[in-house]
1. One of P, Q, R was used to compute Cα extents along the principal axes in Å, for residues 106-233 alone, and the result was 55, 34, 28. Which label is that?
2. A value of 41, 31, 19 was computed for semi-axes √(5λ) of the Cα gyration tensor in Å, for residues 82-321 alone; which of P, Q, R is the source structure?
3. Comparing Cα Rg over 2.2 N^0.38 Å, for residues 178-241 alone across structures P, Q, R, which is largest?
4. Could you figure out which one of P, Q, R the value -12500 for helix-only ellipticity at 222 nm (-39500 (n - 2.57) for each DSSP H run of 4 or more, over all residues; to 500) was computed from?
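Read-outs throughout are calculated quantities, based only on the coordinates presented, and are distinct from any laboratory measurement. Given the structure is predicted, the values throughout are model-derived calculations rather than measurements.
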Structure P
Amino acid sequence: MVDRTFSPVTTAMTVLLLALTVALIGVESNIVYWRIGPFSVSAYLTLVTPFILLGYIALLAIRQKKALISVLRDTAPLVFLLFFAASWLVVNFRLEGVQNVLALSVLILGTIAFALGPEKLIRNTVEVIMPMAGTLAGVLFIATQVIDTETRFGIEFFSPRQFAMVAVVTLTTAVSTPRRGWIFAVAPYVIFASVIFSASRTTAAVATLLLLVLIFRTGKTFAARLRQLAIVGTVAAAVLAAAALAVRDVQERLTTGGAGQTVITSDSGRFEAWMKFLSLPTTPLEWIFGLGSGASAEFGQRQILHFPQTLNEYLRFLIDNGALGLVALLVGILWLLSRLPLWGVSATPATLAGGLVVVALALVAVTDGAFYSYFVVLPASVVIGNGLRRVQDVSLDPSPTGATVIDNR
């Protein structure tokens, strides 16, 4: 068996990182607005976390060299992307690029670390704590949206779009967990409802797809799946109706829109902004290698009102890191999915959750900044790493009889 004994230091670091992860589910992007001295809490955490993860991986690698090599193979395209983006930042430093590279490093290093760390702590966090935390945060978010604390009291406890991205990560754990009990039964629906109440269109569509996973996960026969589909459809319709009646943001999104909202069919000015971003590369080398990490953000902040970021991660990687970086990102996503089976005999709740997170963030990235948001990538890395751990256990843990041991917990 792979050695799963860990030192007190390693265990303490695991608890610290997992506690931070769970805390982010509740506070999400608020850490951007909390300031200590000249910088935000988000800036400090984004800067420090990659170094903590590197030290954590170094401790884990002492006893798990073979497992580390295997995980590095699973994440090789993304590791290449990280080195390439970091190298560009060194060659052509931009302050705007620091956030992007550090967040990417948290996602990749976190995935590697949590694929190697203490199994029970990480598995329980993904299967128990994250669905419960997502449910609690969802209830609180819905309450603040219905009360409309921003209009009534001038206080916005959650940033709706950012909250929705974090909620989608917890939703993947809620629809995948094997745990039983009423809290785990209602968790997917509560978290789904909170995403709908956020009025975030892309994230709501992704949440709907994730909720449909319940049909195939819980329905064993055609009739059972039809019943589950009826339940999911009824809940989705009821939630949308309630949100449209009770929440100002959703009402504006569905009707004429205000200064900060647009009708549901509008692109919110994205296509026009994206065309401006695409005008940045002008030479074949710039199209191949990009303009350097942070180039798109620098341009957006200076030239495009309301679009300091591309709000399309694929476009950002194309502008910053060229076709080479974009291909590395796409190959990295597909490579992870090939290692995290969503169905079949080799699929487990852990690989399902990990694969669903990859799919969800890949879809959200079309219209938002999923990969440069620290409060999204750290929770996502825990879920993906936990899924890759199951892959490592299958490939590295031969049974005494020589048969492969598959842990379906």
Structure Q
Amino acid sequence: MMPGLDFAPTFGLLTEFNARSWSGVTVFTHGGHAVAMPAFSAGEGLYDDGLSFLNGRGSITGVNLKYQTSTLANFGIWDVSLLSSDRIKFTCDEAFNLTSSSSTLFPFGFNDSIYNSAFDAGQFSVTADLNWVRGAYRGERLTITQTASPYNTFKTPNAQSHTQDIIVLMRDRGAEGDADDIYSTTCLEYLHKIHVANPNLRWLINDEGKCEVRYLTSIGSLVWSSTTFRDRLGFTGSESVVASGTWSVITADNYMGGVLIPSRPVENHHMKIQQVTSSRRKLGGGYTSNMLGSYNQSSIRFHLDASADQRDLYRHYTDHFIKYVGEGERINFYQQWGDSRRSLITASINTSQPAYDLLYTSEMNGERGRIRGSMISGQTYDLVYPTRIKKRVPIIITIEHLS
């Protein structure tokens, strides 16, 4: 199965995020409320990458898609799930129909048809027949109507649920209990929420690689207290607040440090295997061997945008990306930006691990999803232009996979 149906997707490279410099530091105030980082103990303060740091790869309980649907509903008891086919399913104890209010994109995989719920095992349900859209979720909504009198109707999610992607919108941070759910109380979104006592806010990395914060305008003004923290996220302090209805958005002027999202897809990605063994010849002939390990590696060749291209990433790469990922340090390869799940090969699918869930995607036998790894490329990067026009620069890096 190939749910994404994109054979040349945008990709992303994200380095580890080290927040230890701001241990116990108030990094900004919002509406007069001080937002501080935790006092990190030894070994704490390191995050898998910038996405883990900002939103912990999930949504606050009560704000994720399932709980929003339950809260906004004016009839029935609701559940929202992702099936092993990678399709989104809405379930209720009452009959209903569902339509998408989007005229261009159908982010949840429902088109502009009217979907009538089917009865099965004591529940009524509707399952999407299209792929959910990869990329940042920008708030398109679904209209759900009660089939029987009094024909109540509501929309879900709320009008400003813009977030990282559909997976992050669906994940119940702190309740998933899986390998990615480890920053539920230390990610910035959580710390922000508890200090302003309002769950209606979002931190995310947009499809260009810039950080965004979205919040209810009624909370008040956001003022940076730590300029080093502000700069690390790509903000300058000169950004304009864009208000829309009851919500406000601040988008960083600069690309977030440790985040690289080129405009072009990967030119080549192939696997390398390193077998580490210790062997000795026997006196009587032949060899004996001790296998120390077998290590999967990704060799990635791509073009870096420069000043004459769609976006200028040349000095961002030299000054705000590569310095965060020296040889042997952590890096994540998002083979399709907009799907934040881990990559899974089809041979790993079994009765306890479905092809698709909120943690893994097996699309194209592991050629989509996130590869967690360590940088093992050389320490010198020669960013030479192949032509006189400063348009794009070819780069090759090698990443060794983590489990």
Structure R
Amino acid sequence: MPAQSILQIVSGFKPSVDGMGDFARRLGDALHRHSGIRSHFLVYRAPKTGFDSDKIREEIQPNTLSYAAAATPAAEAEAIAELLHNRGFDCALIHYGPYGYSSVGEPAAFVALIEELARNLPVLVFFHETYASGKLWERAFWTNPQQRSSMTRLLEAAQVSFTSNAKYMLRLETMSRTGRPPVKIPIFSNIGEPANLRPLQERPRQLVIFGQLVTRIRLYREQRQTLEAICGKLRIESVIDVGSGKSDHIPATLAGIAVQSRGWMDEDSLSRLMADSIAGIIGYWPDVWEKSGVLAAYQAHALVPILVELEPRHIPAPSYLPYILPEEVLRLTGKENSVSDAVLQKIADASHAYYMQYQSVNRCAEVIAASAAQGVASET
């Protein structure tokens, strides 16, 4: 029996900067458009600043939205109980990360309420993150056991579990005792998937550097020479730095090209910027690239996606990766000491095609809808 309504539990929601909330919102829209499934979003942590909740509710219709009275497991439990009393849901989808519901990385109390929910409703869990590790003097070292045990408990509570990348799949498979294998769904673009994208040759020779401030700083501090080489090989004329936060480490120029620092941008403005650029760079971790919404956004906008590895690869690479590394940019350099437009277009097209087949929001919604139906069937 297909599901008709899903309770999506998220850590935060628009206008807060919250990747899980953005993911849930776009997924909810796709679930309704393609499967007729309505979502109610229960938000754990309300925005700290003033916002127009009526405008947001209007924007997400026919999906609906409510907030826990406080960002505590007890308040969340009360909100869940009230929703279950007043409304019917076919299943719940939990968007989980160990820090999403506990700023100090101690999610056990939140997991306990999900275990209670699972006694009354089929539960699906999307593991956006699994657990953190750290040195002896770091908090992550001491919270790691609780995070690992919480992950195991959620796996046992879930009818179906999901995650985005090969590294997390290995963790879930190793720690699961249920015999129910997790499902891999790479993260889709949180800023949309525009149609009718122009060929690269018709776009400004613009490069986007997008991501969290800490990773952008690492790129500029540790990889400046690499960034400047890429600018030269791609004949870049404009560099746009995008993301929250300011730092003196964001340079004024790269390879003699002015760096425009745009800061935080709303989704529509950022989408237009990407559709007007030819390449995007991200500093990331190669084993978990599939959980990067930034990389997915580059793919969805048919840019040339370039990933600068912030650490060595520890698990085998798949046969195809929908991005290129800086060394590949150098290898593809032709006689003119630059990469031809034809080669760049081929890379962008292949990456975009891969995205649409394996990573798009519609693809994710199809998998979630089928899994929701599976969860409902197992309860009947």
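1. Details: P: 47, 41, 26; Q: 55, 34, 28; R: 56, 45, 23.
Label of the source structure: Q.
2. Details: P: 35, 25, 17; Q: 41, 31, 19; R: 37, 21, 17.
The correct label is Q.
3. On the way: P: 1.11; Q: 1.20; R: 1.61.
Checked P, Q, R; max of Cα Rg over 2.2 N^0.38 Å, for residues 178-241 alone sits with R.
4. Working: P: -23000; Q: -2500; R: -12500.
Among P, Q, R, the structure yielding -12500 for helix-only ellipticity at 222 nm (-39500 (n - 2.57) for each DSSP H run of 4 or more, over all residues; to 500) is R.
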